[in-house]
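Below, each structure is written out as structure tokens.
Rule-based calculations on the coordinates, nothing more; no lab input. In this text the structure is predicted, and so the values were computed from the model without any measurement. Cβ atoms are built from the backbone, for glycine too; each structure is taken alone.
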Structure P
Amino acid sequence: MLLHLGFSQTSLTEGDIVITHVVSVNPDKFSFALLTDVSSGTEIHFTDKSWLPSGDKFSAIGEGIVTWSATSDLPCGTSITISDTGHIIENTYSATIGTAIESELGFTLNETSGDEISVFQGSEQTPTFLYAIHFGNDLGWAETDAQVTANRSGVPAGLTDGVNAMDMGNYENGSYNCTTTSNKHLILADAVQASNWTRSNGVITIAPCSFTCSTPTACITSIVYDLNGWSATPDLTSEVQILTDYSTNLGSFKACNLNIATGATLTVENNSFVEVQNNVMINGHLIVETKGNFVQNNTDAIFTIHTSGNAQVNKVSPIKNAWYYYTYWSSPVKEEIIDHAFPNVDSHRSYAFSSENFIDNDGDDIDDNGDDWQVVPGNHSMTPGAGYACMSSRVLTYPATHNVSFEGVFNTGDISTNINKNPSNRGIPWNLIGNPYPSAIDFVAFQQANSAVIDGAAYFWSHATAPHNSYPGNQQSNFHQNDYATFTIGSGGAAGASGIIPNKYVASGQGFFIPAVSNGSVTFTNAMRMADNSSNSQFLKQEKLQGSTKTSENKLWINLTTNHGIFSQILIAYVNGATEGDDGLAYDATRVVNQNFNTILYSLIPENSKKYVIQGKDINSIHNNTPIKLGFSTKMDASTIYKLELGQFEGDFLSTNKLILKDHLLNTTYQLSDSHYTFTSEPGEFNARFEIAFDTNSLSAEGFSSFNQIQIIQLEHNNIQFKSAKQAINNIQIFNILGQKLYNLQGGGLSKTYFLPDLSPIFIAQIELASGEVVVKKGKR
């Protein structure tokens, strides 16, 4: 009976060594690697005896034991090969490092019927098992004592198949492929998978691996998920082994390192996450669904897929009305090929945006030369961090979603992409980039880290409008630029034509436009990634907010719609950091405007000609009752019915105060908090018709100050005189009560008389004074 202890023994535990080679064809030979430091005098026993699954002893069947002894201190990663010298007598085994003796006769590896090697310390009566390997037949590990033979053992006590015990299959010889050689946890997880071995019934050559055991952050515990469930609750200090199928519908989890065994599938379901501090090893299958988050934290963490494994990120686009509707994509995996990700999309219907070529010097936000969008060939490897515009498959029945699977090694760590600001371009310096990770990212964190290169707004394509030949662009039919939703880091988001309001999280697989501040590059980092249940739920869509949130910041979204289905939205945000002026794109984002819009709504800032889709305002100015100036431009005919409404709101003040709309053209006020306001208009641009406030006394504060200083005097022969007491008259626009423009008159001086034969009996005069102030007065003929 064996009881042989060294004088300076290092006590080991399961997984502290791993067997890396087995040759059962005479002469017998096997190799193992130390996965921890050992001191001189440490002894480790190797036996081909079978263990009874009942868990308390070896089988009575014969066979023997070889004992290896360290003759010096050895570091983690050391590889040792033990060989039979060819004589079945005691002390005829040798070791490449240390010594090996046959301490109990009968050790021989059965090449014809199969065998096993179990590794332990201590005595045969109370062994501490470290590792085990079965080989040479297809019976696998015995599950009951009755199944145990000299050629088939149960998994030794304390060990787990696929974690620290391995079934090599029906092969006489095998050699680990050295596919992982650093980080002790990853070495063990990889080498225990038979799919990572070269296995043969012929002669093989043992070439020991060169291992290093360094790890960015050592894992403290080892936790397994198998048919019995979790062995313990995993966290960021846990080495996690997934041995059978697991879905995060059962719960999101965290891990120090993650290993998925051959045959096992880990599915990160919608509205769930898996967060890994360091490395990921895939021998089985990893699936991340469209709204799931998969995160690696450590910058130097690695993601490895072996031959038997695969990893994929599934994405589902919003509903599209036709195959030629675009989605902006970005690949969350390395070296994804266009034709692989989009297999049924026409080969010439995937595009990359060339910021170097984009020149807009006529102000229509369309490239003057028509060479900004470049066709991407089907064999193109998608660049991490770059954005792509791709159509969908013609074979689907529309309306339909576009389902895309990105397969391969997940992107992780720092990822940089170039940003270009073309000095020849007088328009917005657009760049199309994308989230490179299989998780959502925080756009605010991303922009702040790269603020020297990009501005504080992102524009997301939220396809809603069918293409038409009247829309600006370089194609026969073009898409509508009102389909861009906008997000600013300071004020929040406003919807495009789809009505979908973007939040600060950019979904996995999402491409988006950003304006450049300078030439350079932006860097995505793991610190920007989101490990939670909800941040990846918006891929160009989001549920509407219900009611208000309790906050000192207040936001209101105003929608303009028509009976023809047009939708235009603006956001007014009373937030920290904003002023009443233009604070740049971080707070005040201009609407993407061209000359062929049908109808748009925008807000205005005094002494500024820009049209804003998002306007940030001083957080305290909401209490000053300063009116919000709205602009409205339309090319629709006069029969169109328009509707202004409060889409939604956030904030304490807005939950307790009414929102009041003033229509200066009709000289009416309306409580927009209660319901929508319906009106008509002739085609044109109207920058003084509407304003909103929270107190009727504050409305038209500027206009009313000059209201009584303006006179409209009826003269003979269809002549009308306009007189101003203090300020010169710049311009006068006259409307009928239906909102149709009758005259657009140039001013000059304090008094002007005009011949107006087509004036209606009751009319509205919109009078712009030299200061820019606009006074609206009703007149009678």
Structure Q
Amino acid sequence: MRNLMTRPNNRTLVNAAFYVTCFAFSAALFVALAAAGHVYPFGDNSFLTEDLKYQYIDFFSWFRRVLLGEANLRYSFAQGLGMNTWGLYSYYLASPFNLLCVLFPQDKLTLFVFVISALKLGCVHISSAWYVQKRFGLSKPAAFLFSASFTFCSWTVSNLRNPLWIDCLIFLPICAYGCYELIRKQRMARLIIATALNVMFCWYTAYISILFLCIFVLVEFVDYNTAEGFSWRLMLDRALRFAGAMVLGLLLSAWTFLPTILAMAKGGPILALGPLFRTGPKSLVRGFIPCMWSNKHNTPQFYSGIIMMLLALSLLFNRKVPAKTRIATLVATVILIASSILSPLEYIWCGMRVPNGFYSRTPFLLSFFTLWAASYALQTLKNQPKCLRAYRPAVVMPLIALTVIELFANAHVIWNQLYSGYSEDANTTYVASATNVLAAIQEEDPAPFYRIDRTTTRAGSAALNEGLALGYNQLSSYSSANNPQAIALLNSLGYSSVGEFSTRYAEPILAVDALLGVKYAIAEHAPAGYITTKTAQNGTESTVYENPYSLSVGVAASDDIKNSELNGANPFEKQNDLYSKILGRNVGLYAKIEATTIQDSQNSKQWNVTVPAGSIGYLYINKNANAGSYWPVALTIDQRTIQNEAWRFDNNIRQIAGTLDSPSSHNIAMVPAEGYTDIPQGDEPVFYALNLDTFEQIIDELKASEFVPTVFEDGEIEGEYIAKDDGTLLLSVPYDEGWNATVNGVAAELAPAADKGLSCLNVQKGTNKIVMTYKTPGASAGLTISLATATALVAAGLYARHRKSRR
């Protein structure tokens, strides 16, 4: 009796020890990789690389502030004038691992990212090992080897720079087993719950997974039919069950999925499809070979362990496997490989959008399918007497050791390309210094509303989310989940390339800064019209400048601004049109300067311009649309050289000269940027002058009718506005359906303005008590759907159990 009772307990202990071993191994291998590559915390090479460096680390800092009650999960003014942050949360931050960020201080968030990466890899190893044992009944050594190969496949080790994507690898094996249960046992619960959790924790990779499961479930169905025989009724039953499971999973996750879709479906720039083929034959072959991945070429990350890949390949030639299963396996494999080759397939996998960077995004699916095929092949071989010798420790342990060495070598080569060139010490020093500068500004100026921005960033030209991280309102933004209309407006006014999904404050633009409430600019060069306040970070050339023309969040405007679209062939003309619509009359804020061409060739262009007295001279390069985002030029203004201009985030209005009492002459030169041989045909600068007297008169007029809020916090604006007459109040807040406004206690409709990048309210003569609060669109409806679905599923489960008990 005692033996019967202890046997299950012993098995449980053995299983638990096995999964602990899987977890510990993956964590240890991850740490060894960091130590070998001198990656933080085992060296000064920061673990922050690419989007982890440019985006995620600032988002983690913001999320930490949210969890500590210092920021709002629903809305933030810290990016691009303002944005619904639910899309940011669900796209970048929904992983439950991210809750651990509160355990780490602000200056140790890189360590936090390192720790959760180790935890995630350990969980991937456990999940995939559980799957191959549960689905195929493989031995623990075989399960360990295959799951380790999947966990440290090329796609995974190269995409730790996108940490939220890794969660999908934990749920994919569970979803796959859910498909197996659905086909063979007609059970849906596991697939429903795993799909719901997958969507909740990262809807983007969940979408990719669901598309894959549509293929994978067909392979499982074909394999099942080889034994049970085909019938249309059976196929219809399983198809309806699978579709039902997917729909129910989405309905369970509607509390987050619905507001996410509403937040991210506002449009925004969509890239055009490129060439048909995303990679060439040489790079395609390199993708399957260890230690051959290249970050500079489109090399698909197909490699997932030589032994596992060879066993998967053997399935296609194994006659003990039914022919229909082998054909289905081949078709699925071809589709998955082709998805990294053909642009139209990649477009479908990436949510009907052309992905911007991070080629390729789907090879983890092929790696998982390789895991499935290799496990299937081994399952058919394990009962053959000749193959039983392969299970002996003397054979298995060397194979595991060789696989580990091979996986480590491949990952080390990849990491050497990714984790270099960015110092963790420099990162920590910058953040500490920026925090001190911000604290000094906020201590001196405790006003509820103003914006701050800077021309230098923590890393290159793309670390543009500092406002979120440190808690100040800025224009810059680099995120796939922002307010696209606000970004489009900022870029059209001269802050970055038109059509880009993000924006960079590369240089102050006095007239727009003033209108949008940018009161402080931290800049390398003195911007005309600003005044020096205090020196910024020690050890840098940046200085804090104050904009004396900065306006508050709202100003009186003519009715022309309502539902308006800005006209103009360049940012200067659009600014003239914007101010004209605000004031209700034609405003010549900027006047065009005629330039004298000195040189005009394919690799060198020069001009001489004369800036009128009492004006600020500016230029802007009208970029050739065919040049794309990654064909810059080097721009020289007198003695100042900008190495990369007219590309991606750096297509900005640039200052030529400040105001002088007499006209001033300046030389402008444009040559190919470093690494390029010529200038994009059609890239031409336009030169304009801002008349400072006219500008000051306009600002004085607008300051006489400002709305100065008493409360300006994320998702909340409140204050009194005294209007001279009935009219329109223009707000430098992006139009968004989530805003609920009242004026003197009566509901008021917020109307769009300036291409929906701004908004406006109707006000009455006299005192107007304005209250604006933000509610995430779709949140209430999504929560209701999720609760109703969960209730229905629980009721259905209880009813089914009741019927079963009565039998």
Structure R
Amino acid sequence: MVFVETSGIGQGDDAITEVADVSMYVTTREYGAPSQLEKLEMLDVADLIVLNKFDRRGSEEALSEIRKQFKRNREMWDADDSILPVIPTIASQFADAGVDMLWERLSGILREKNNADFSATPARVSKDGLPHRSNPIPSERQGYLAEVSAAVRSYHERTDAAVAQVRLVQQLEASTEQMRSSGKDAAADDLTEESENVRSEVPDEVWKALEEFDARVVAYRSGEASYTVRGKAIPVETTRTTLSGLDLPRVALPDTEDWGDRLEWIRDENAPGSFPFTGGVFPFKRADELPVRMFAGEGSAERTNKRYHFLSKDQPFNRLSVAFDSPSLYGHDPVGRLDIFGKVCESGVSISTVDEMEKLFEGFDLCAPNTSVSKTINGNYWWHLAAFFTVAIRQQVAKFVEENGRDPTDEENSEIRAKTLRTVRGTVQADQLKEAMGQNTLVFNLDTALRMMGDVAEFYVDNDVRNHYFVSISGYHIDEAGANPISQAALTLSNGLTYVELFNSRGLDADKFLRNFSWFFSNGMDPEYAVIGRVSRRIWAIAMRDLYGVGDRGQKLKYHIQGSGRSLHSQEFTWNDYRTTLQALYALADNANSLHTNSRDEAFGTPTEDTVRDAVAIQLILSKEYGWLQNENPLQGSYIAEWLTDNVEEQVLRIFEEMHARGGVLGSLEVNYQRNRIQDESMVYEQRKHSGELPIVGVNTYVDEGSAMMSSEDFDVDVTRSDEAERHMVIDRNKAFKETHAAEAEAGLARLKQVAREGGNLFEVMMDIVEYCTVGQVTQALFETGGKFRRNM
């Protein structure tokens, strides 16, 4: 097999046909004018001519031109196009019908010339006989990012207009009162008529918003109020008494008599829990559950389980967050192969069988109302999610047996399964788009990965999974890859909007699947991080209500946030605690729904129990002791917070419009827009850090030369590492599991492949076969039917 690639090959040179028994000429539509085809000598002699990148604009016309020229060259004037050896392909697409047609033709030629058996199944092509790009989002919805940008701008324009009108009404009514008190009734009558005319032009919803604001002010100042959650009234105290005896408002509202100022605040900010949710998605923070969620995972399931019990000790809630090792992340079973063995149990927990997942959560009731589990897994998360659900169901079955002294019937098993799926709380990260642009653990072909996300969303809707999030749309990894906070917000929101379009295209009800959306951001030291949640909540709420017609719950953007990993430095690493404290202050002031505070030693390894305890203490001290945070909306009313919110939002909308011009998120991925942006911003950060223009204390300023560079001899800091014995243990257990379930696994994997080819719901099958198939077995089966991820270079 000989490959030749030059800019002019084939024009005046067919020498390659002298050394190859079969010749194939591959081109794209960028050959120039049709007259250029007359110069292509390979059209005269090649056995096959391939027009690749057939999804590009103008390719159908190019195919027609090449076929005409081929007929002229070979004097096949009356030949039907279907018999010509001119094949259109989209080689970048897995299981492309054009590539299948090409192999069918090529295998026939090879069989004829070599008298050898080259098998080929008939290509599955559309009625027109051409390959087509499989686009998860319908062509008529490709402009969704521009629509969102327009919807947000329109919302603010309507706000400005309404603010001017209600202010004018107030001014006219005040002038009317003044005229009447002065005995100028004629002038007062004219002013009354004008104020009524202007008032009639103001939408009823505006006056209703002002009335609700006045009622809220009265309620919040009374000391007691209530709000409704899922039909249940939740009473709350609206003030906290300080040691000095002041009744500090938990939510502070603006104290202004100007109707325009009030309305502007209502439309741009509003109280937490009210549209557009700029200040937060819930009216008040829960007093019984702090937003602590610490990321942990190390070694075997047993060792990580021990860390979870340590983290939740003396806490009234269990908010667990799972870090997986690299083989688990990439869908490999733990084996002795050297490139895998060294990563088994390293920087995360090794989970490859449902039995390992069960060991991971031993001692935790996954259906308890005070327990929730976040799983940071993406490329092959379907298996891990199915294993998690299966373990939760196993726990409830075991509880039934213990309480009733017998096994449940088939009907009772179905009821237990359904109730468990409705009850279990937690999140799986599962964000495939951010993998393609930032995290780099995308495992499967992107089209396959997005299809499987849709399968999971459909499963959640069909099974009423209401308390577990099937995606955590993540900006954290985009930020860690080098993006600045504005790009983090823009790229993350655009990914979320893409998922809405993707699931809508499958006919799913947005009000049902959006209740299973969650978000994940990174929190650094730059000023824009202070408002990343506020900006995202406002854009999302406006888009969901005004563009997609979604109800209240789907308008609420709930997010987890973690301190920036790249803001942690190995030099003077104990000072990382100070950075983490300030980042946590940003998050808590902005009403983040959950928070991970980094341990100071994460700059060079998995944290120890001592440093994790210190990191948790940072949150507890801020939440329980720090007086400023006893008020729950401290950023609202701040001039700088409002300025940052408006300006960051504007930059986010501009990035939306730039991506729209490139075909939306998926089109931008094809031309590497997101990755190039991230890389450019990363270079700015690194260059300024290196030059000292960006001061980092202990790194490039206020440096102690004696401790700036720690030698290996002087490195006496405790670090957490796995050992070979632990690795061999999990490898042996995985091997034993596969041997025990070999027969069931073979049948289950065959069923999975069949459903994949037929277009059925893969997650439904995954829930059935996870009992006896390992993560590695499932990953390999899906590679065969869905394709591996291959990055555009």
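Kindly point out which one of P, Q, R the value 4.0 was derived from, the read-out being distance in nm of label points 7 Å out along Cα→Cβ at positions 151 and 647. Label of the source structure: Q. Taking distance in nm of label points 7 Å out along Cα→Cβ at positions 247 and 655 as the criterion, the largest value within structures P, Q, R is that of Q. Taking FRET efficiency 1/(1 + (r/R0)^6) of positions 287 and 583 (r between Cβ atoms, R0 = 41 Å, to 0.05) as the criterion, the top-ranked structure out of P, Q, R is R, with the highest value.
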